[in-house]
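Scrolling down, you'll hit the structures one after another.
Derivation of every value follows stated rules applied to the coordinates shown; laboratory data play no part. Please read all numbers here as calculations on a predicted model, not as lab measurements. Cβ atoms are built from the backbone, for glycine too; each structure is taken alone.
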Structure I
């Protein structure tokens, strides 16, 4: 009897593995953890940017309130003409009657377009500077700390600058969040 050598022996049965190895589990945890951390950082950044955008929007609104308040006023006082620059003796915010009365004013809480304080926004301050400019040289007096023309010079035109300051808490420093300026000319 001859032996058959071409008969194959059955292979031993392999056990199928179930689950993950320790390295696979660690790698998965690392990948998922990194994704979660990135998502949390994204939310934090978005929240911070929303806060900055809200501050900017509020600041622009407060600056426009000052501009609306001044919009209908003459450049120089109707009674004193151009003898005073700034508020005339005895004038208060309620009775300011010309643009230069607002020079050097700082409003905290800020005011709305009807000159009414807005106490809900008391972390904001509106600072107003008014300086004369020459009608044919509008770039004069662009720096309120180093004037080309003294404030006593009547030119028939002024530059109004409004700075909006923000103070997060009463103990924190004020930070400028918005600045704008515009020109006003005397009506003849």
Structure II
């Protein structure tokens, strides 16, 4: 795990905080917060330990990027809950997958689901993540999305949604952004 942590810290900054699973819900996964590498830039949160458990032969960790002034709020609990979902279903979150909708993800913000995609805000080398034993780890970037964006993905498909993202180029780490659909 140390080479994985070293790799992540190279791109995300040093680990700033960590949250183990709750005592009544034992899990091999924890959530961590990194300091980030750009002053005033997004704060990265990730799962650690999910990749130790193959999900349909894919090893995966989950990434969420939050605004710098957002605070931790329920981000660690969300990541741990999503990791638990993946472990129970024994399947990874794939690019273009919508997770939800659910209730409001963050109080006071319009997001009800997550969209899984590649972490395009990082250099390609960020994706070359391997365990000590040489297994590749896929990083799924979880972007909070609104009900109308969920509907757009369901009606038009994930590639059209990613076209929409490219066309409008929103700051996907700004939780006060307007819905694209």
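When you work out distance in nm of label points 7 Å out along Cα→Cβ at positions 32 and 128 for each of the structures I, II, which one comes out largest?
By distance in nm of label points 7 Å out along Cα→Cβ at positions 32 and 128, the leading structure of I, II is I.
Determine which structure produced the value -10000 for helix-only ellipticity at 222 nm (-39500 (n - 2.57) for each DSSP H run of 4 or more, over all residues; to 500), calculated from the coordinates; the candidates are I, II.
The value was obtained from structure I.
If mean count of other Cβ atoms within 10 Å over residues 72-79 computes to 17.6, which of I, II did it come from?
Label of the source structure: II.
To test your reading of the models, identify which of I, II gives 9, 39, 39, 13, 0 for P(r) over Cα pairs in 10 Å bins from 0, in percent when calculated.
This value belongs to structure II.
Out of I, II, choose the structure whose coordinates give mean count of other Cβ atoms within 10 Å over residues 104-111 equal to 18.0 when calculated.
The read-out was computed on structure I.
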